[in-house]
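> Each structure below is given as structure tokens.
What follows draws every value from the coordinates through simple rules; no lab data is involved. Owing to the predicted nature of the structure, the values given are computational and were not obtained by experimental measurement. Cβ atoms are built from the backbone, for glycine too; each structure is taken alone.
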Structure 1
Amino acid sequence: MPDSLIEEAGEIAARAEGELEALVGVSSPSGDLAGAEEAIAVCRELLPAGASSERVPCSTGGCASDLIARSPGHGTRRILLLGHVDTVFAHERHAPMRRDGERLYGSGTADMKGGVVLALGVARALAARPQLFSELAVLLVTDEEWRTEPFTHVERFAGYDACLCFEAGERTPAGEEGIVVRRKAAATLRVRASGLASHSGSAPDQGRNALLALAAAAETVASHHDPRGPERMTAVPTVLHAGTAFNVVPADGELLCDMRADRLEAVEAVAEAIPDEVGGATLEAVMLRHWPGMDTAAATAPLIARATARLGRPIAGVSRGGASDASHFATAIALTLDGLGPRGGGAHTPGEFVLAESLRQRAEVALAVAGEVLG
């Protein structure tokens with residue numbers, strides 16, 4: 001493997017800020033067809049020359065099709081680069097990219113359009129060396145932020161030698177370049193309450209209050225929150241809807257909760273703890289999604305050690321609580337690594353940003369890892 005591979009990071013970084021501005025300029029909230037199509041069109045322009053591309057059905061019905069691009073090579077190994085183009089921001093909350101010092105602010109910069117830009121840059125650098133691989137694939141999905149359906153793409157890439165996912169990068173407290181090798185399992189819990197409406201002034205006790213039942217369910221979920229415990233459980237009620245008028249006992253409602261733990265079984269135990277009824281209102285708890293955990297620390301340790309030597313500065317495997325499609329591929333591809341995108345902060349908030357200087361630094365990390373996978 002020529003040492004010049006890592007030097008390609010300079011070319012990637014030189015283009016990355018402009019490419020990121022173009023991609024962030026597209027408002028692409030999950031589920032929005034037009035936004036997804038425009039974002040995919042931007043990404044197609046950034047694919048390696050000569051790559052074939054196809055649109056394949058998204059895991060979530062009604063979403064725009066996902067994009068798969070492939071570059072054939074003359075080597076022996078197959079590598080997948082992974083990302084998503086959807087964001088959590090509705091159109092009215094979308095902010096185009098702006099620079100403030102070293103910070104590049106904008107909707108989806110860190111999660112994960114900055115990573116998508118780096119993935120496409122790495123793909124171009126690798127595609128110029130077809131002797132290194134038998135197949136180089138890029139998968140960009142349009143539904144990662146809100147998917148509750150089973151993920152459909154694992155089987156088509158089973159047997160690949162490595163999967164590199166470009167969610168946001170980080171540094172360890174010691175200043176090492178962090179690569180994610182562990183993620184928690186994730187689940188969304190929906191609790192629906194059925195009560196009985198009545199006048200809240202003249203006959204309040206004739207009703208069965210769905211809101212109070214959901215409040216009790218929320219407290220039950222929150223009581224399992226124990227991020228420093230053996231399962232590293234986070235159990236957070238996030239959305240509550242109940243009631244139709246200020247003077248009517250709520251007859252129905254819905255509660256959503258986000259839960260993460262090392263094992264899915266620990267999360268499922270929270271759902272089982274929800275009572276069947278509270279104050280006469282019945283409760284029904286359903287798990288809307290089951291994302292597996294990820295632990296590739298042992299399998300990837302030798303690879304990370306080699307990439308450290310190649311890069312010339314330390315790389316460390318780290319753990320992260322947020323969900324990622326890398327977790328799905330980790331069930332079928334032993335060398336699955338995540339968090340290869342640029343460093344930044346404020347994901348899912350109006351202050352989301354990436355650090356401009358990290359575009360080159362993280363491209364170097366990704367190229368060092370990819371080089372060792374293929375070498």
Structure 2
Amino acid sequence: MAFVIIGDTFTFPEGDAATNRVYTYSKGFLENGLKIHIVCFGSEYNSAGDGILDGIYYYHPFGIRARSKYFIIRRWNRVIRYFKTAALVAGINKNDKIIVFHCYTSLLRTQLFAFILSRYFKAKLILERSEHPMRNYNDKFLKRIYGKLKVALEIKFCDGIFCISNFLINFYKSRGFDQRKLFLIPSTVDTGRFNDHFDSPFSFKYILYCGSLTVIKDGVDILIESYSKIAGKYADINLVLVGEADSEKDEIFFRDLVTKCGMNQRVFFTGKLPRKTIPAYLTNAEILTLARPRSIVADAGFPSKVTEYLATGKPVVVTKVGDIPLYLKDNENAFLSEPDSVDAFAEKLDYVLGNYELAKLAGEKGRMLTATVFNYNFQGKRVIEFIKNSFS
């Protein structure tokens with residue numbers, strides 16, 4: 001039996017949070033007896049090509065290495081990928097009967113294409129939802145109407161929805177989707193990535209954030225300002241920001257903020273790093289942080305970086321937003337701060353550094369969660385049982 005993950009909101013094998021979720025899903029399914037095929041349906045130039053990673057087959061049907069200067073050729077390349085994908089899926093199904101198409105997309109046309117494939121190959125279509133479906137449709141009346149219509153169509157053209165948070169479960173229930181076809185899967189992590197010894201990438205101690213450099217989503221500005229309040233007290237501990245901003249303007253904003261806080265010699269920007277190098281940065285940090293503010297994104301999501309943080313066994317300082325307080329307890333297995341407050345986050349950082357032996361014990365308790373509820377294999381078994389019970 002084969003499980004096909006198809007979508008245009010992730011890349012593979014390198015990528016961001018969505019790629020990590022796809023990878024951990026795939027490992028969990030593979031270790032529990034399913035063959036996994038990942039179809040990267042996005043129109044990404046400089047494609048990595050097709051391949052196999054840890055027994056996971058992945059494909060790039062777009063397959064264009066460079067952008068053509070001709071508009072009609074660019075459009076033709078985007079159209080032809082539908083035919084390439086259909087042929088690819090037919091080949092997969094011939095060798096291993098496809099039971100589920102797991103779709104990662106925010107585009108209706110991609111979902112409808114996946115729905116057609118699922119019906120043709122007599123399989124089920126399950127949507128992945130890790131963010132609020134209305135997050136981009138709340139500012140204007142007509143956009144809200146379109147957003148609601150889009151959600152209604154998403155519900156109609158799928159057989160089930162995997163949700164990363166209770167908020168999303170309740171969101172789809174309130175819109176009439178069959179509760180039996182909704183399945184909660186929190187953020188998952190491959191703990192094996194963090195079990196080895198890694199040499200520190202720096203010669204100094206540091207607090208670390210890893211992810212996109214954003215204000216609204218992850219509150220990196222709050223983190224920088226919070227760190228600046230305690231930096232003088234801990235002269236031997238710097239701040240490292242792993243990742244890049246969504247735009248050059250945002251990148252300039254954060255660098256200017258560091259300058260404004262007088263922290264140019266204490267805050268280090270690494271840029272985006274390859275996936276395989278991330279564990280060395282995380283496992284050697286003194287504290288791992290996320291100052292995520294309240295927002296529609298925080299309500300509906302569950303950041304994959306938090307479960308990766310926990311897998312290291314290091315102290316984690318994070319804000320009380322979304323489902324995070326449902327799994328993490330303050331001063332027990334993590335350190336939870338009130339969101340949207342520079343002072344509150346600074347106090348948590350100060351407390352952890354000032355009580356570091358106790359903080360390390362909490363970090364070890366946090367790691368225990370990644371062997372159970374956040375573990376990719378544990379969740380893989382749950383998903384397979386859900387599919388058997390719901391669609392057999």
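> Taking -13500 as the value of helix-only ellipticity at 222 nm (-39500 (n - 2.57) for each DSSP H run of 4 or more, over all residues; to 500) derived from one of the structures shown (1, 2), identify that structure. Before the final figure, lay out each step's value.
Values: 1: -9500; 2: -13500.
Here the read-out was taken from 2.
> Which structure, out of 1, 2, was Rg and Dmax of the Cα atoms in Å derived from, given a value of 22.6, 82?
On the way: 1: 22.6, 82; 2: 21.6, 64.
Computing Rg and Dmax of the Cα atoms in Å on every structure in 1, 2 gives 22.6, 82 only for 1.
> When percent of Cα pairs over 12 Å apart, for residues 108-171 alone is compared over structures 1, 2, which one is greatest?
The maximum falls on structure 1.
> Hey, FRET efficiency 1/(1 + (r/R0)^6) of positions 84 and 212 (r between Cβ atoms, R0 = 30 Å, to 0.05) derived from one of 1, 2 reads 0.20; which structure?
Numbers: 1: 0.20; 2: 0.45.
Computed on structure 1.
> Consider the structures 1, 2: one of them gives 23 for relative contact order in percent (Cα under 8 Å, 6 or more apart) as calculated from the coordinates. Say which.
Values: 1: 23; 2: 16.
Answer for the origin of the read-out: 1.
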